[in-house]
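Below you'll find the structures, each written out as structure tokens.
FYI, it's all coordinate maths here, none of it is from the lab. Model, not experiment: these values are computed from the prediction. Cβ atoms are built from the backbone, for glycine too; each structure is taken alone.
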Structure 1
Amino acid sequence: MRIGISVLTHEGQNIWENGLGQNVFFLAQLLRALPAVTDVILLNCGDQSALPLEAEQAAFGFPLVPMRAATDRIDVAIEMGGGLDVEWVDYLRALGKKVVFICCGQPYVGLIESTVFKKRGFFSRAQRCDEVWILPKDRALAPMLEALHRCPVFEVPYLWDPVFLERRAQVVKEAGLHFGYKPAEHVAEDSTPRALRVAVFEPNISVVKCFAIPALVCDTAFRMEPAAIARLNLLNTVQMSEQMTFTFLVRSLDLHKNEKVHLDSRHDFAGYMSQFADVVVSHQWQNDQNFVYLDALYGGYPLVHNSPWLKDIGYYYEGSDIPAGAKQLLRIAHEHDADHTNYLRRSRDFIATLSSLHAANRECYARRVLQLSAKPARATAFAY
């Protein structure tokens, strides 16, 4: 079986601009290792002739092929990182080849926010694929996707590997910086908390991952124990600094009144944490699998989060329970350093289960591609 996975190349592309770009390579790496798969290529849906430098340096070795030039080189096309041309997809299916749509973004919000807020979005013809594959975070939306795409929806494992993070950490090291949480050399025997430098990495382009709840968690902790919070760094917020509601919220914080809030632009995780922060506070709504959580855990950084997926890892608070999140943050200030070794071990053990090399992940994807290939070709709908 020969498989092509779509990628979207564009000028100035960086592997850190979103998690999807990395996830394509993790999936390609897994599929290439399956006995039933003889070749994996990347279907170029963009305007560049090469992959981002970080991907090239990682030496994955996957050919980047224009869509239409790949027709005779694949048996299965997976739409993942870039939208496939629907006329080409129809032609593939007419030849008896299979097409899969892997939905990585939160599908409901992707449809509704673009419509309601008149934002630029992307949506291709619904009836274009043989199957839809979703990640565990979106299982509640499987019925919606099945109704929309008129085909079966299957859940597949979430994949992650530290390869890109480790390469970036090496660059940071060569610059004289250190990536990875540093516990205090001597844990205080009294009740003095560690003064935490907090970073909030939410992208602030959707309600599913936004700064507001983390900022309130940090401010509540500061009001409970001022000595525990040294600084609050809100990334991806500079572009909102003149927006009235944003300004009102930030200026209402006691942290802001005490000049402890810093607004910043987008930065990569390793580069930023190695210089400016030692704790990550996050919040999500119906989107509980995110790369930044794994970046933090792999680096041993305390992670305050509300992801049920990681309920037993890091410092969990439920839903939007701001007081509970604040208590977890204060717990870090008082207790984390003494337990850091165990924290890092538990985090790394969990991360190992997400690897493309993990047997359970390979078994699931192998079963999925074999069952897909065994299906008879479906009639292609040409309605637009």
Structure 2
Amino acid sequence: MASFRKLSTGWEYRIRYKDPFTHQYKERSKRGFATKKEAQLAAANEEKKLMDGYESTDISLKNYLENWLNEYKSGSVRKNTFELHKRNIEHHIIPYFKDILLKDLRPIMYQKFLNYLTKQGYSKRTVEIIHGTMYNALEKATILNKIEKNPSHGATIKGTQKKYDMKFMESKHISTFLQEAYKYDYIYWIFFKVLIETGMRKGEAAALQWTDIDFKNQTIHINKTLDFTAKHEKELFNDPKTYNSVRTITISKSLINDLYFHKKYQNKNKLALNEIYKHNLNLVLCRNDGSIMPKSSLFNAFKRILNNAQLPQIPIHSLRHTHAVLLLESGADMKYVQERLGHGSIQITSDVYAHISEKIEKDSLNKFEDHMNDILNDY
């Protein structure tokens, strides 16, 4: 029920209502209205909000986003997605908006936030991902009646698409690299050879189990990724990066033969180590005792092998790019590359590999022209 009084600064309304959770009575007031009629209309609107559940409008954006993460995202989305939202909130959204109240966020303020991110040098895609977190959270706030409208709706994202500084191993160097890898340590040789021949992410390869390999049909089913930071074995296996990352790919007869040999190699280790061997993990690419290959060991081994082979230093992820380039060089189209790599859309694949595809096309055209010149010279 609202009450009204006239002050020197104008009319004031005061609303007394019962909190549905604590059952305690609270008051809400606002002053500065020119007429009693204006105060009555504002009070009626506020009472309607309270009836509809807008009782928590004084919550800060920071507290709301933390609640949103824990109450609505934790356990309902993949771990990678949850961590992405959390990172966006902690590293970008909260540092910018600080202690602003949720109800005080306006469209123009939000647009300035997006423009600020662009000016900081973030790519358009990165800003889109951060915007996705905020839009999702604020859309839920409207459903929960915390705010009337989503202030991020209709925002404009500026900037340019990220230019990929893509590194890969040239096909002429692969044989040299694998020879040095074999000399260095067999278990790293098989790990890196699988990456080159499949295009898997290192986490996907590290999580590969023998049940994922179909020797008869020459396929690998990629359905999980390894969390290298896990502290307990039960936390080792996570869902892959995206829904599209779950895929079944065909592999070469050569790699099937390598995996046959590798399984026999592992069986010898299992017999020799017996209970010490990590039978329960059933990993394909692992240490000699069946335990996971630590990320640091993979990085160090990769760096040393490149040094031994006198090849340029590139990150391990470049072996994934190397596989894609090999596919394109063999004549595969972008759609096939997308599906094999498990990209969410063909646009991602095209953005990353477009210049490689153009180079291959140009080289092919040059070869065609040389061939035609030879023919015409003989005419």
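Laid out as a table, the results:
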quantity	calculated
Ranking 1, 2 by relative contact order in percent (Cα under 8 Å, 6 or more apart), the structure that comes out highest	1
Parent structure of the calculated result 0.85, given that FRET efficiency 1/(1 + (r/R0)^6) of positions 133 and 269 (r between Cβ atoms, R0 = 35 Å, to 0.05) is the read-out and 1, 2 the choices	1
Read-out helix-only ellipticity at 222 nm (-39500 (n - 2.57) for each DSSP H run of 4 or more, over all residues; to 500), computed value -16000, structure in 1, 2	2
Value 4.0, calculated as distance in nm of label points 7 Å out along Cα→Cβ at positions 93 and 333, assigned to which of 1, 2	2
Comparison of 1, 2 - label where Cα Rg over 2.2 N^0.38 Å, for residues 5-212 alone is highest	2
Ranking 1, 2 by Rg/Rh (Cα atoms, Kirkwood Rh), the structure that comes out highest	2
